[in-house]
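There are structures below to look over.
Computed from the coordinates by the stated procedures, all read-outs in this text should not be read as laboratory data. Small disclaimer: the values here were computed from a predicted structure and weren't measured. Cβ atoms are built from the backbone, for glycine too; each structure is taken alone.
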Structure I
Amino acid sequence: MKLYIGNKNYSSWSMRSGVLLTAFGIAHEPVLLRLDFSPGSTFATTLKAAGGPAKVPLLVDDDGFAVWETLAIAETIAERHPEHAIWPRDAKARARARSMAAEMHAGFGSLRSLCPMNIEAYLPEVGARLLASEPGLQRDVARIDQLWSDALAEFGKSSGGPFLFGEFGAIDAYFAPVVMRVTRFGLPLSEQAAAYAAAVEKHPAVVAWVTDALAENDFIADDEPYRTK
């Protein structure tokens with residue numbers, strides 16, 4: 001399989017699928033494309049030629065069949081590799097994990113727009129300013145804390161933790177970019193949620209992604225609006 005991804009430093013959607021495949025040791029070839037959404041760019045033409053829309057991630061099987069959108073990719077991986085607990089084995093835990101992933105997929109617009117992922121940057125002063133002036137960001141951070149804390153209390157700790165449903169799975173890969181945003185912008189978390197974020201940062205698949213991101217040394221102005229004001 002090939003997994004087409006964008007810059008590891010910036011591409012939060014790419015991080016979800018890349019970390020998930022790496023965490024479970026599923027063989028794949030990463031194809032890194034510099035983020036460039038302009039018409040006719042190498043980014044756009046390569047992805048369209050591979051069979052998907054002009055966005056990442058894009059998973060392409062050996063026979064050329066393409067799957068896009070991170071939830072679809074996670075479900076495809078789970079179907080092909082039932083030997084791995086990509087989603088929790090318990091039905092109720094699995095339903096909750098999928099609900100959380102879907103909520104993250106569709107929502108949290110303030111966090112996404114105001115605090116874009118930028119792994120190499122530490123911007124707590126920007127985070128503090130935004131948190132003080134943006135009620136939407138306040139609500140997003142509070143909801144994330146609630147989601148994490150509730151899952152950990154109901155499912156994670158009873159399964160041995162330290163991840164949301166015990167062992168690392170698709171839902172933790174899904175929230176890995178959120179952890180990057182929260183920690184890089186210094187957004188406040190409860191003690192329980194902060195411990196979870198720290199555990200995600202220490203997972204080997206996340207460490208590997210972050211290491212590669214820090215080595216990119218590539219500045220994309222559109223992904224760093226706070227740098228150009």
Structure II
Amino acid sequence: MCEFGLADQLVGRTGFCIHPKEMLKKIPKVGGTKSINLKKIRELAPTHVIVNVDENKKETADALAQFVPNVVVTHPLAPLDNLALYRQIGGAFGKEREAEALCARFESAYEKALKGNYRERKVLYLIWKDPWMTVSRDTYVSRTLQLFGLHTVPGESKKRYPELEPLDAKDAELILLSTEPFRFQEKHRHELQTTLQKPVYLIDGEMTSWYGPRAIAGLGYLAEFSSSL
């Protein structure tokens with residue numbers, strides 16, 4: 001929204017909508033992605049609400065549709081889905097020109113990323129602790145990592161975000177600890193590396209899982225990250 005020059009039309013955000021910091025600090029919070037305060041949203045009287053299939057519950061979206069004229073549903077599942085996402089949001093707010101500019105920036109970063117020479121590896125990408133949780137290959141994160149030779153395990157899963165109890169890393173060559181949604185830190189990296197006796201790395205979760213404009217920076221970040229492993 002801010003990239004499209006619509007910051008002054010924002011009336012609410014979740015506590016996880018944090019960029020750009022200066023523009024958003026005065027925008028009221030309406031809860032978390034899973035615990036939306038419907039009463040507060042109703043009081044703010046938005047004309048549009050943007051929801052995401054992974055982040056928001058369907059019952060929340062259905063409740064919002066009862067009093068918000070336009071509920072914009074997003075569900076990118078792969079890096080190239082960002083192009084449709086830019087155009088979807090741009091079309092919803094009359095910002096088609098800005099959307100095409102974002103598309104051009106993304107396509108340039110994507111083409112550059114594809115030219116990289118990345119070593120193929122199997123990785124266990126952890127997003128949560130207690131219980132341990134990872135991502136299936138049917139996720140935006142996994143498909144993004146795959147561009148850079150990083151193939152997530154397990155190879156097959158009935159759940160998109162499976163729990164691993166007990167933690168099983170036997171099929172992985174290395175372990176990646178995402179800085180979000182769980183805030184993995186150096187202490188966790190050290191503990192797991194000692195326990196599993198395999199290479200463990202911290203990775204910026206914003207660069208792997210945030211679609212939208214952040215994905216453009218993410219492509220560059222992951223190219224450098226993968227090449228450094």
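Using distance in nm of label points 7 Å out along Cα→Cβ at positions 3 and 35 as the calculated read-out, with 3.0 as its value, let me know the right label among I, II. Structure of origin is II. Out of I, II, which structure matches 0.90 when FRET efficiency 1/(1 + (r/R0)^6) of positions 91 and 203 (r between Cβ atoms, R0 = 35 Å, to 0.05) is calculated? Computing FRET efficiency 1/(1 + (r/R0)^6) of positions 91 and 203 (r between Cβ atoms, R0 = 35 Å, to 0.05) on every structure in I, II gives 0.90 only for I. Using mean count of other Cβ atoms within 10 Å over residues 67-74 as the calculated read-out, with 19.8 as its value, let me know the right label among I, II. The read-out was computed on structure I. Here FRET efficiency 1/(1 + (r/R0)^6) of positions 27 and 155 (r between Cβ atoms, R0 = 41 Å, to 0.05) is compared for structures I, II. The highest value is that of I. To test your reading of the models, identify which of I, II gives 24 for relative contact order in percent (Cα under 8 Å, 6 or more apart) when calculated. Matching structure: I.
Among the shown structures I, II, from which was the value 18, 56, 27, 0 of P(r) over Cα pairs in 10 Å bins from 0, in percent, for residues 131-210 alone calculated? This value belongs to structure II. Here volume of the Cα convex hull per residue in Å³ was derived from just one of the structures I, II, and that gives 129; the source is II.
Work out which structure the value -16500 belongs to, where helix-only ellipticity at 222 nm (-39500 (n - 2.57) for each DSSP H run of 4 or more, over all residues; to 500) was derived from one of I, II. Comparing all candidates, it corresponds to I.
Ranked by distance in nm of label points 7 Å out along Cα→Cβ at positions 11 and 195, structures I, II are topped by II, which has the highest value. With mean count of other Cβ atoms within 10 Å over residues 19-26 coming out at 10.6, pick the structure among I, II it was computed from. That value comes from structure II.
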